[in-house]
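See the structures that follow.
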Structure I
Amino acid sequence: MTEHTVIADLGRLAASGRVPPPEVLARRARRWGWWFYVEGWLRGSKAWAISLLVYMVLMPLLYLTALGLGLGHLVDSGAGSVDGVSYLVFVGPALLVSTVVMSVGGELTYPVMAGFKWQRLYYGPHATPLTPEQISVGQLVGVMIRFVVQAAIFLGFLLVFDAAPSGWSWLSVPIAVLTAAAFGAPLQAFAASLEDEGYQFAFVQRFVIMPMFLFAGTFFPLSVMPAALQWIGWVSPVWHGTQLARQATYGAVEPLWLTVTHVAVLVAMTGVGVALGRRIYARRLGR
C-alpha cells in the first residue's frame, strides 16, 4: 500500500464523518488486528496482481499439458491406467496440491525476513495496537487467501481437461490450502527465527520442497516406491493432501482411519506452525 493510497483512504474516511473515537479504533484493532493486517497485505498485493494471475494461469496449463497429457499418453498406452483411472485424472489433483505447496517457498521465506530485516515492514503495524501474534497470523492468512485463488484456477483447468470427474472435486481447493498451511506455517516460523539469511532458504527449496514434489506420491502411487524412500511421503504434507484431493476428485479408495490420519496430520502441522510463529514474532518484535 503506497503512502498516497493511505492518505486518500484516510481522507475519505475523515470526510465521511464516520470516524470512530480513538479508543474504539484501538479496541477493534486489538480484536481484529490480524484481519486488518490481511487487508493491508491484500491491498499491497495489487502491485503485482497481473504477474501473479499470469503465473496462476500458465502453471496449471503447462503442467497438465506436459505431464497430464504428454506423459499421461505414454503411461496410459503402457500401463493402461493408474489407480483405476487415466494418468491425467490420477496426477491432476496431485499437481494441484503440490504446486500450491511449492508456491509457499516464495511467499513465506524471503518476504518474512524482509518484514523483520530488509524492509522492516512489520514494525509499522506493530507501532499500532496490532500485536506481534496478530501480524504473524495475518501474514499467513493473507498468503492462504492468495492460494485459494490459485487452487480454484487450477481446479478450473482440471474441469476443462475433464480430469476431475467427481461432484466433490471442489473440496480439492480447501484441501490444497490446508496442505499449504501445514507446510507454510512451520516454514514461516522458521523464517522468522532467522536473523540473517545465508543458504537456509535455498536448502529448504532443494532438500525439502523438491523431494516432497518428486517423492510424495505426486507422479505415482507411494506404494510402488522402494520401502526405504516411502517415509518421505509419510512425513510430507504433500502426500497427505494429495491423497485427500484424489478422494475428492475421482473417489480414490482409502480406509477411513487413513483419511482421518491425513486430516489430523495437516491440522496438527498447521497448529504447531501457527503457535511457533506467534511465539517467535512476539520475541522478535516485542510486546
Structure II
Amino acid sequence: MTSQWSGEWALEPPGGEPAVDVLIPSFGRPAELAVTLAGLAAQEAPAFRVILSDQTDGEAAFDQPAVRAMVRVLEAQGRPVRLERHLPRRGLAEHRSYLLGLASAPFVLFLDNDVWLEPGSLHRMTRALRAAGCGFVGSAVQGLSFLDDSRPQERSELVLWPDNEVQPERIRPGTEGFDRWPLHNAANLAHAAAELALPPGQWRLYRIAWVGGCVLFDRRALVDCGGFDFWDQLPPGHAGEDVAVQWRVMERYGGAGIIPSGAVHLEAPTTVVDRATDAAQEILDQ
C-alpha cells in the first residue's frame, strides 16, 4: 500500500503488517484526544495501527472535527485507524480487555486520551522493549506545568537497571519497590532526564512501582498473564486495573520505565471519578 500523504515522515508498513497496535480507551475529552492523535501522527517508526474505542455519552468524541482531521492525517500517512463505539460502559478493565481483544500486532501501546507523545517516543520505546526482552516498557506522563517544581526528594528512589537488563520482580504495598511511586509525580522524569544528560537517541530503563497513561507491552506476555480477564470480578466504578496487570506481568517477565519519557500529560481533569474499588488490591489479594 502506497501512502497518499506527501509529508516527509510518511511511512510504509513493512509487509503491510504493523509492529504496534496503539490502543486508546476514550471517554469525553475530544480536544485532548485530537492532541493525542496529533502526537501519534508525528511518530516516524515503527509501523503502527490505531484502535480507538469511545464510550462518550451522546455524540462520539471521534465525530468531532479536530479528531476527525487527525484520523484523516493518520490514514493519509498509511497508518490504519479503527474506530469503535463500545457501550454500555462496564468499567476501565472491561474497556481495556475489549481493546486488547482487537489487537494482533506483536506490541500493544495502551495510550490514554490525554497524552501527547514527542516525536521519536514510540521508536524509542519499541527499541527499548525489544532490547530488554521484558514484558513492558512505560513512559511516565509528565506535567510540564511543574517544570519549575524540582523535587529531588521524590527522585531519590530512581534506580537504573544495570545495562538495561530488566528482571522480574514482585511489587505490592509494603514492599521496597512500592515506594518508587512518587518518581512519576509532577515533572520528576523530565528533571531526571536533564540530570542524566543522555546523548540524543540514547535511553535508560529504570525500576518502577507502576506506570500510568502510556505503556508498551509485549502482547504475548500480556495475554500470557491473563490481560484484563478479571474485569467481570470488578464493579464498573474502579481504578488501578492497569496497576494490577503490570504487577502480574512484572512478576513473570519484568517491566521498566524509560528515560527520557517523551510522554506529556495534558493535565485535563480526570474522567475517572468513581475510584471506590482498587482493582489491584481486589484482584491480587484473591
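To which of I, II does the computed value 0.00 (FRET efficiency 1/(1 + (r/R0)^6) of positions 86 and 134 (r between Cβ atoms, R0 = 25 Å, to 0.05)) belong?
Values: I: 0.00; II: 0.25.
Traced to structure I.
Consider the structures I, II: one of them gives -22500 for helix-only ellipticity at 222 nm (-39500 (n - 2.57) for each DSSP H run of 4 or more, over all residues; to 500) as calculated from the coordinates. Say which. Before the final figure, lay out the partial values.
Values: I: -22500; II: -8500.
Label of the source structure: I.
Starting from the value 38, 21, 17: which structure in I, II was semi-axes √(5λ) of the Cα gyration tensor in Å calculated from? Don't jump to the answer; show the numbers that get you there.
On the way: I: 38, 21, 17; II: 27, 23, 19.
Label of the originating structure: I.
Given structures I, II, which gives the highest value for mean count of other Cβ atoms within 10 Å over residues 182-189? Could you put the intermediate results ahead of the total?
Details: I: 25.6; II: 21.4.
When mean count of other Cβ atoms within 10 Å over residues 182-189 is calculated for I, II, structure I comes out on top.
Give the label, chosen from I, II, of the structure having the highest value of FRET efficiency 1/(1 + (r/R0)^6) of positions 142 and 246 (r between Cβ atoms, R0 = 30 Å, to 0.05). Kindly include the intermediate steps, with their values, before the conclusion.
Numbers: I: 0.60; II: 0.95.
Checked I, II; max of FRET efficiency 1/(1 + (r/R0)^6) of positions 142 and 246 (r between Cβ atoms, R0 = 30 Å, to 0.05) sits with II.
I, II: which one has FRET efficiency 1/(1 + (r/R0)^6) of positions 78 and 158 (r between Cβ atoms, R0 = 41 Å, to 0.05), as calculated, at 0.60?
Values: I: 0.95; II: 0.60.
This value belongs to structure II.
Can you rank I, II by mean count of other Cβ atoms within 10 Å over residues 214-221 and just name the one with the largest value? Don't jump to the answer; show the numbers that get you there.
Working: I: 19.4; II: 22.8.
Sorting by mean count of other Cβ atoms within 10 Å over residues 214-221 in descending order puts II first.
Which one of I, II has FRET efficiency 1/(1 + (r/R0)^6) of positions 62 and 174 (r between Cβ atoms, R0 = 41 Å, to 0.05), as calculated from the coordinates, equal to 0.45?
II
Laboratory data are not the source of any read-out in this text; all were calculated from the coordinates shown. Not measured: the values here are computed from a predicted model. Cβ atoms are built from the backbone, for glycine too; each structure is taken alone.
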